[in-house]
Structure P
Amino acid sequence: MAKLTAEMKEKFSKMRIFPLATASKDGNPNVVPIGFCKLQEDGETIWIADNYFLKTRTNLEENPRAAIFVWGPEIKGCFQIKGDIDLRTEGDEYEKMYTMVKERGDKYPAKALAILKITEVYECKSGAEAGKQLL
């Protein structure tokens, strides 16, 4: 597992929408915007709420790997997080996420919790360091 640095955690906390990329077992890609994406205190786990996943959910069931892109006008620079996903529809962690999502509004179904364990982090800004593994 990889643990985000203090600087990466700060940048992550400023983001409101995160592009989440997945791929089917055959490699068919899919990217969706995620509004509920919460870095856990350990710095190596991210909770992602499945409110409206369709292709994303199918992809994660077939191929439990994903990537999140951290970039926006709120931060300087950018980085990509990759990791392994564990889908949960019951249990303490799911129930905690469900409560947090429902506090934002009853319109969000909170169908599942995707727990991403960070395995690597890459540089995304242009230049000589583009694509370099950071963690």
Structure Q
Amino acid sequence: MDEQERHEKGIARRRKVLGNQWVDRSIANKNDFNGEFQDLISRYAWGEIWTRPHFDERTRRLIVLGSMVALGRWEEFRLHIRAAMTEGGFTKNDIKELLLQQAIYCGVPAANTAFHEAAAVFAEIEKAR
């Protein structure tokens, strides 16, 4: 697969996982400073890794969410919670179970923050409906 094909596959997967609105906003905000980074993540994170056949999309979403809790990357956590709920068919109960698991492996303070962050995203989703 050439780089252009990898980029196209990446954009398609990125849209499927995060939704068109998010990807359209990212593309609209692309500029001389961040453009190469946007292309890099489209080709490699989305076009190379997210398209691999071994894990299904749901499993990959769980891996990303758990990793974001472990790393305390709350902006990415919120992005992926929103996408899991709106694009991935996740329920609040799915998120709760993930965060209970993370409480054991990442610690109660990380899980506590994650519960608060997730609740805020749930409220935003409900308000937008």
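FYI, it's all coordinate maths here, none of it is from the lab. In this text the structure is predicted, and so the values were computed from the model without any measurement. Cβ atoms are built from the backbone, for glycine too; each structure is taken alone.
Structure above, values below:
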| item | result |
| --- | --- |
| Source structure (of P, Q) for helix-only ellipticity at 222 nm (-39500 (n - 2.57) for each DSSP H run of 4 or more, over all residues; to 500), computed value -6500 | P |
| Among P, Q, which structure scores highest (criterion: distance in nm of label points 7 Å out along Cα→Cβ at positions 23 and 47) | P |
| Structure with the greatest value (metric FRET efficiency 1/(1 + (r/R0)^6) of positions 79 and 103 (r between Cβ atoms, R0 = 25 Å, to 0.05), set P, Q) | Q |
| Distance in nm of label points 7 Å out along Cα→Cβ at positions 39 and 111 from the coordinates reads 4.4; which among P, Q | Q |
| Ranking P, Q by distance in nm of label points 7 Å out along Cα→Cβ at positions 7 and 87, the structure that comes out highest | P |
